[in-house]
Structure P
Amino acid sequence: MDMLNTTKRKYILLYLILAICMFSSFFFVQHNHSFYDRPIAKVVDTKLEDQKKLVDMYENEDVLYRQQVIAEMQNGQHKGERISLINEYSNSGGYDQEYRVGNELFVSFQSSQEEGAMLKGNIEDVKRDKFLLLTAWFFVLVLVLVGKKQGIYSIVSLVVNAMLLSYALTIYMKSSNISLVLICGISAILFTVISLLLVNGRNEKSYAAVISTLLGTLALMLITYLVIGATSGNGLRYEDMQFLTRPPEVVFTAGILVGSLGAVMDIAITMSSSIFSLYEKKPNISVKALVASGMDIGKDIMGTMTNILFFAYVSGSIPILILYFMNASPFGYTLSLTLSLELARALAGGIGIVLTIPIGLYVSIFFVNRKRARA
């Protein structure tokens, strides 16, 4: 009972610390204008001045609105003064938006200002840190409430992995002699070890998941290289990477490696956890029964994980697909131009998922047999 009360007090203290951090950070974001070098203005009034209909060469209609925005400066030498801004936005809102009272904007001043008149300027961007912070804190709270200690470890591993990836890309940008695939391969090993051992602890289940993830990722990369080499990369359109100063093929392959790692890792830990759970409930279960149960579990999760990869990759191309279709672009040409890389990534990830199921199954059984031998 005392241990249970101690655990409850620890979690209450943890939630209290999280609440204090959350409210203090929200307060800071609401009053952090002085930390920005760029001028920030808060919208206090808006007025619609004009609107006109636009028709493009394909007879698609849109409406362009002209909005006058009055905002109050929040930092800099003009703090407290009001500034007049002009905002033009359309119904589509692809590259613009309507501003409302309360929005905070990054602005620039016009070069010529009449003495004694209201400041005039241009809108550069929107200050969105409060919304990003709200989303981040909601993510942290959900992880901690559901996962508790494992949730905290998940946050730590996510932060560490993000820092590792940023550092790896920095190394690649500063050195043209090191392959990006090699850098991402080393990073993938670190991602896997840190994520699985930190969240699940140092035990046979985690070791099996780590080995399965690395073997599954290695297998899918070998198959990807063989397929691209055999087909000479026909069907892959690198137009979206035309502004890169590095070889797009290398960047694409590194993206497959990093993008597929999460799905392969998920499959590996699922298979490992399932096999060890079956063993712990029935220590005398036969290897044949473990194989049959593991394959059933793998078949159940294989379809959903493959669909998750497909939707995750393709969803980012929906806006550009709509743009092409609205401009009467041929269906086949549009799909080949905009989805070739996404579909290739999804297919490569799907291969990794399918291969990791038997790999994770037999690696987990190997560790189970070792545990039996020691018992």
Structure Q
Amino acid sequence: MFNEIGSNYHLNSIEGITHTTQDYYIDSPKQVYLDTGRSAIRLALNNINDKRKVAILPMFTCHTVIQPFIEFGYEVSFYDVDTKFKVNKNKFEKLIGEVNPSVILVHAYFGFDTLIDIREYLKSLRESGTYIIEDITQSYFSNIDYETADFYVCSVRKWLAIPDGGFLKSSNVEIKRPSLVANDRYTKKQEKAMLLKGEYVNNIYPIIKEQYNKTFSEAKRIIDRQTNIYAMSGISRKLLYKSNIGEIKSRRKRNYRFLLQHLIDEKNIIVPLNSLGEDDTPLFFPIFIDNRLDFQKYMAKSNVYLPIIWPKSDLCLSEPESNSRYIYEKILCIPCDQRYNENDMERVVNLIKKYLKGEG
């Protein structure tokens, strides 16, 4: 029986779905569908006429957010977030005054509007001529006031089983872009890995697990070395179109609430996002825990894979006493996505409670 929780998404079949399908999620003058969030950031920076290349980014972020700014020659500074992933407005304003950035990138975390305390300030910065880029990857399915930024970037593929997928959206100007094609080398490798995993889910042959893990790794190497901007593939556009977004959101919310109900009072873990509003659609269920690697290995023995979102990037300079440093060292994320139901979440909870009681 397949009982894995976490790790990569899989596909059972792509029968009838072609790579050349372009009839879904068609580009418009102000929205361009791309292969990744990195491509979206690169295209946004291509559209910013910026002589002073000075940027401020969140200290707690993925290296793939920082990387394009380094590639484009930006001098980068970082702002901290607290252990609820919110921005201290006074410290943020002080940093803005010291650095005088030409571009600010912000993002909300894990499906919650953790930017709510600085949205009005960001609007005023935008009106005064500072470019604001909001990465909405982690809040893609949440109902949030998206009137903050000049550009919105997103990596859709973090949410569901598609080989690639992201976009760049402009608030008020047409996006200037070169002629773009899909990255077939990456897409087909990722598609192959997802189909192999689908075969494993249905047949549980150990040799297939080795094959799909190897193929996923090969696909990741391709995308990590990529610097060009690519279009979203036809196959991912159609798979996204066929997805039941309402069910995805509903299942994630139910799973999150189950985990919250059963883990919020546990003394040896911290649940930083300890309420779920109607407008929130969670990406993961984040926790802070000591002895993180030991706990992660314990869960993996039962085929429950808890990712670190994110490992600290060498490109990020975090202060020793910063909240971001604490988050980087303590965070683990429990998958609560649409692949799972309450029985799966109950299994996760039971394993965690067993570990916390010293029985692991």
Structure R
Amino acid sequence: MIRSTDMKAPICLDRVSAQTERVLGAFLAGQARAAIGPEQESAARDIGGLIAAGGKRIRPQLCVLGWYAAGGEGEPDALVKAAASLELFHAFALIHDDVMDDSALRRSRPALHRALADRHRSHTDPVRLGVNAAILIGDLAFAWSQQMLHTAGLAPGRLAAALPVVDAMHSEVMYGQYLDLLATGTEEPPELDRVLAVARFKTATYTVERPLHLGAVLAGADPDLLTALSKFAVPIGEAFQLRDDLLGVYGDPAATGKPCSDDLRDGKHTALTVLALQHADPTSRAGLRQLLGRPDLDDGETDRLRRLIRATGAPHLVEQMIDDRRAQALGALQAAGLPSAATAALEAIARSATGRIR
């Protein structure tokens, strides 16, 4: 059964974020000092710049909460470093995602491949160089996430327990991204279940479920606890992605740090667009098909597309899906019998992650 030691002192998530910043800063500074050459030192600055430019630090926070959920006490350096390694993996995923989507902005800054192309304007093909270099720097962030985990100072048994969780997370993200690529830009949208499967693999697992599992196994969690955490994590992770789908079309770029037209120009089949096509009348469906996935959409056409989607009721349906998943997750959380402080912090994350504006 699930262990239920009660810890009444509230868990400070801001403290977890500050500790994450501290160990990431120290790690990346060490990588820059140990760089083989100036190019690797520059890569360390690029990765550090992306991380420092924003982000919610939800993955390290959830890793630490998984530790507390399994009865862990305090926040030892090894745990914080293991949690912080998830931010380096996240940086890898963002860099590669921006390359695949040819995104212009990330966290209100030029996406890395665009910044590298601009930095090397004198190259014979700066655009291609920017893309290829960004892929390699993303790979470096992935490698460093592994290095940070392996050098965190975890006891051998705890590291051995952590590796299957991290390996599963890596595979799930790659598979989810591949499914997303296959579904993007196709003439016929996939079924809603297929879109939600992409959300589970691409977002729910590595944003919520696996970080929680990682912290829990570091505290010696048993399988029952991991199952209980999954019952909370998967619906919250899906709701997180559904919120992202809405923000990708209706969000404020000043808050999200990225354009709110990329998904429409790319023809991404999200839950929002799939539901819009399903619920549109014939005239509106023709308009949606004409505009979705057009890379040359101007601002007026983008606004028209947003109005067409809203008129189908799809945004409201997605909001209902978010509400349903949040309620399901919070019900599972109350039934899990976790320490009260961990329960309170997880509930706070669930509400902020699904109601966010960025």
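The table that follows gives values for the structure above.
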quantity: Structure responsible for 0.30, with FRET efficiency 1/(1 + (r/R0)^6) of positions 28 and 228 (r between Cβ atoms, R0 = 30 Å, to 0.05) calculated and labels P, Q, R on offer; calculated: R
quantity: Identity of the structure behind 2.6 (criterion: distance in nm of label points 7 Å out along Cα→Cβ at positions 52 and 252, calculated), options P, Q, R; calculated: R
quantity: Among P, Q, R, which structure scores highest (criterion: Rg/Rh (Cα atoms, Kirkwood Rh)); calculated: P
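Quick note: the coordinates plus some simple rules give every number you see, no bench work behind them. Quantities reported herein were computed from a predicted structural model and do not represent experimental measurements. Cβ atoms are built from the backbone, for glycine too; each structure is taken alone.
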